Structures are given as C-alpha cells and as structure tokens.
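Please go over the structures that come below.
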Structure 1
C-alpha cells in the first residue's frame, strides 16, 4: 500500500495548494527544475513550462482542462543526456505512459526524473478549450473542477471532453512517484498525496507532510468513473469498426486528409528521426502521377493519404497510449484517435501488452516468445 499524506487546501483554493506544493518540491536541494502546465497571461492558454525559480510558479495550473501537447516528448528532450540534477515533471497519466514507452525505445531516461501526477478529469480539444476559457479566464479551472466533481453537472461536463478523455479508463496515475488524489475527495478542504515509489516517499518525508488515510468513498468513486469510461470506449470501438471495416470505408474515413502529417508530429511515441514519408521514397516524379492518372482515369490528390495512415497504424499500434493528440492536431477534425485507439487496443491485447504499463515490459516485436501465436506459425505440442 502506498504511503498516504494530506495536503491542506486553504480558502477552497486548490490551485494555490498545488502551487505551494510544487514550490516546496522545487526548493529541495536535489531538484533543479519542475516541468508543469502553466497558464500564460498573454492569452490564457496553458502550456508546459520548465521552472527553476519557485517565484515563477504563480501561474501553475495542472488541473486545467487544456491539453495542447503531450509533455512526454518534452521530457524526452530534457532527459536524453544527464542534466546533473533532478527534474520534477507534472504529467497526466497518458503522458506518463508515453514517457515509459519512450524510455523503452531509448528516447528518454527516467534516472533524473521525479514524476508527479494528479487524478485526471480530462481535457477539451484545443478549440473547445478556447471557447470554454474565453469568458472565465483565471476562474476556468475552478469552474471545471466544480462541474466534473458535481453530481448534477458532471454528465454535461463529460460530454464536452475530447473523445480521447471520454474513453480513457486509465485516468488514475499508477506509474508516478507522487500521485495527487482528487476523485472521491473533498478538494475544498484537502488533497491526497500518495507516495508510490521510494523516491516519492523521500520527497514527502522531506516536506514534512501530514500522514492521512484515503476516504472510504474514494475507491467507489474511481470505480464509477472507470466503468463509465469503459462504456464510452466500447461504444467507440464498435462505431469505429463499422465505419472502417473495408478499404472503401477507410478511404472515406480519411477523405479529408491533406497529408499535413500533424498527427505524426503530435504523437508522443512517434520517434523516428526521419519518417519514410518525408524521404524521396514518396517524392514522386511528375510523370508517375500522370501515368497513374492515365491508368486509373483519375487520381485523388494529394496521393498516399490512406497508405500513410495504414503505415502509421502498423508502426504505432503497439505503442499508442490513446492520448488523442493526433486528433487534436488534425486541421480537418478527422477522428484519427478513434481508429488508432481501436486498432491499438486489439493489437496490444493480442500481444498481452499494454503501452506504458511497465518499463520492464519489452515492446512487442522486439523479443521472441516461443509460446505466442502458435495458431499462426503452426507450432503444436
């Protein structure tokens, strides 16, 4: 059982309590900086910011329903080489899972990282968040928390979340060093702090946090959230399968794709230094297009859109963590996440694998297991 501590909330100000907590963590001798979602005063957007001075944490807003980028990619760039000190990183659960995959792919290192994560209530798409925050400004996060944790308003609030968040059954972080509990907790009075690792326990002890107990109703509340998300998830799987179960339907599904490759850039676990679709392999000569047009009578432009997505599916389905950044980045609002999550779920289930579950679990296809897929290779005892 993880050690449980209590973080007091003064004047019902959850954001202030978290900022003070982050400030205390940053003041520890071996913590050099903290990567945390920060509200930018210029336009009220929320972006990851690397902070080294505790005095600059006044805009920290990790519970804001904004998710413009999966910070696993940022943490990867910060940890490829030793920084000489520890970095505390405030991540969503899907960002943690993506970081774990990047560690296994040797694109990041966990050695100097302390991960802090809170129960995730979800986020809006970029465009929906702008509309949500427009008339609320600094009050937007408290309003969101009240909506999501209120029995009366929660159903309507859930409907507004991004599709990826509505179907996420892993919203309670498991691989953090420190977990901040808000589901099933009276956040107007206190937050839970769980030390999930020895490193997390050391920090909580150094900060002198008060020991506490998890409310009995917390697990029931968590189970309710997860059950609801699984219902949405299974419905999405069924709908997506019916919409993509033939080449013709897939072509229609991606008809609005313009080969901008935003989904590839936004994906936290798409790590290739050079993508084949950015090489000469897909830099076709003019005469080739003309030949295809002559042979078929007509060729949709740009070409290779469906092939691009099928290639990414084959490449990424074992590592997809379902964060939804692919759909969030699509300029034409193609439901990319829905298809990738549907295929990834089946692929990972076939390999008895779960992306981001454990750094000790090798990615599928990187190891040979004598007892897998016997019905395919024809091995019989």
Structure 2
C-alpha cells in the first residue's frame, strides 16, 4: 500500500506547495530602476544592495525595473522577501576573459584581452590557461578571491601581489553565486531573467560556483540536518541562460516550488533538489541543453511534473549519496507527466537507495531506469 503522503501527491488537486506571493501591507516595497522615478537608481549590485539594506530588518518586496543589472558581488537576500522583475529586468554575472600578457609572481597587475566588465573593489578567480590543470608550480589549480583594487582600461590593479607566475591566456572571472537566499528561506523570486555569462570557449568551474540561485539551510554530508530547514522558497516565471553552475540549487529546504521557468545552456544541473529537500513542486519548466535537467539527490516527497526537457545527458536523475545515512531520504518522490527528448544516457534514472517513488505517464525518448524494486513505474510511453 502506498504511504499516505504519496497518495496525497498523486491526487488530482494541485499540491499545497508555496503559493503565489503578493506585497504585504505591513512590509515595504522598494523599487530599483536604471532611470526615472525609483527608490534607488543604478544598474549593478550596489544599487540592489542599497535596496536590500532597506528591506533587511523585516522583509518586503523588491521590484526591479527594465534593464541589465551587472552583479559583481553576491547578493545576500533577507527572509520574507519578494524579488520581482518588471518586463525586461535581467540579472547578469559577467563573462570571464583571458589575460593578454604574462604576469610574474610579485606583480600587482593583470592585463586582460578584449571587452570585460570588471570594476573597482571586487574579487575574482584566476585559473591556468585552457588545457592546463595547474599553474607552473604544479600544485595550484586556482588563485581564489583575488582583490581587484581598481581597473585602468585593460589593466586590473590588484590589492595583493601575485604569489606565482600567471601565464598569458589565463582565465579570469567572477566565481560567486548570484543570489544567496537567507537560511530561513521565505523568499519568492518572480519574473526575472538570469544571464550567467558562460562562454563555451572559456571553460570555468561550476557546480557550487557561478550559480544563479542558491538556497541552503545548514546541513552536512554525513549527517542529517544541522538546523531547521528553510521553507517557502519559490521561483516562478524566470529565465536562466548560459550558466557554468546550477541555475537553481536547493539544500535542506522544504515546502517550495520552481514553476514555469525556462532554463537553457546550463553547464551543470539545471534544477537541483539536493540534501534533505522535501515537498517541492517542480512543474511546467522547459529545460534545454544541460548535463542533468532535474536532479533529486537525497531528496524526498517532491513532485516533478509537466516539465519539458531536451538535449541533456540525463533528463531527470535521482540518486543517493553513499556517505549520507539512508534513513528518511530518497523516498516517495513523484515523477509524472514529463516529456524528455534527446537524452544521451537515460531519460529518467532512479538509482540505488531510492524507494517508494511513482514514475508514471512520462513521455520519453530513451530509457527509464529504476534500480530498486520498491517503486511504482506505470503508463510511461516512448516518443
């Protein structure tokens, strides 16, 4: 017999996940624009940070007017926040560039090639040239969080001297997460575009770096939750394009939603429900060109439905991280009524340790693989 929670998830009525948000009469609304009337004027993270300072004590609504806002520093969001874009509002992580000249150890200057969007008082990551895993010392893979004191045309003047030689053609970019949500969650993000600056000719690290949205309450790989989960995170009607890292990454969050979003050209997991995520509704999203479309890793009691996924290695991938205790995780997820095309490995993969799932009414090109017998697989069709 199916567990009561799973039966509720299979009911015809919509799941009771995070609801649509509206400005609160008791919390302020702050408007940021690039010109005209607004509470804050600007086109980058500094204007948004000023707005967030206004909202940080008790939350509220932050409205972004049209235009491209360049985010050179991570934005840490308060809880009880609605972040909403007007038509044409874009949050952008600048693209990386290559160095035009070699810089010796002890130097405080880097010369970069071509157009760039570096600014004064920011931190960057420096990587060896494409094809090199290490710098010349043979052990250093990256120079992390290098402080740029000021920018003079193509020259980045550093606060501290370089500790080793940096060859011409080295990669320089911003490594941060764009939006970092409060550990309590309670955040709605709506009607925004997120551009990640990914350049296929300049590979950069992704995964936990260079993510668009990062929501995490305290957790540990080899433990259960280290604190209460965050709750009430929702992402709706957003567009994500050209990200090195994940578009949406969730850890130790409950009772939320990612709905009606478009995600394209993501170099990592497009939507990631990671350790201890429960009761999320992942629905109505369109995902194109990502290694993994939707991932459930040690996540339970979520509903993944009505998504369209194409050009991925694995369309929907659920798996157990073997250092995490198995009790109470990877249980009772529902994967239904999704369309997966062009999967290069499996359309849907439900791996070892994943039990009491329902995988039903999906339409796929490729295979559906469900490893454990304690799952329900029915009424799926091949395209």
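Match the computed value 73, 57, 41 of Cα extents along the principal axes in Å to one of the structures 1, 2, and report its label. That value comes from structure 1.
Identify the structure, out of 1, 2, from whose coordinates helix-only ellipticity at 222 nm (-39500 (n - 2.57) for each DSSP H run of 4 or more, over all residues; to 500) was calculated to give -1000. Going through each structure in turn, the value belongs to 2. Which structure, out of 1, 2, was relative contact order in percent (Cα under 8 Å, 6 or more apart) calculated from, if the result is 19? Matching structure: 1.
Among candidates 1, 2, the computation of distance in nm of label points 7 Å out along Cα→Cβ at positions 33 and 265 that gave 2.3 used structure 1.
By the measure distance in nm of label points 7 Å out along Cα→Cβ at positions 129 and 329, tell me the structure among 1, 2 with the highest figure. Greatest value across 1, 2: structure 2.
Work out the source of 4.0 here, i.e. which of 1, 2 gives that when distance in nm of label points 7 Å out along Cα→Cβ at positions 145 and 241 is computed. It was calculated from structure 1. Here P(r) over Cα pairs in 5 Å bins from 0, in percent, for residues 113-296 alone has been calculated and equals 2, 7, 15, 17, 17, 13, 12, 10, 6, 2, so which of 1, 2 was it run on? Going through each structure in turn, the value belongs to 2.
No lab work stands behind these numbers, since they all come straight from the coordinates. What you are looking at is a predicted structure, and each value in this text was computed from that prediction instead of being measured. Cβ atoms are built from the backbone, for glycine too; each structure is taken alone.
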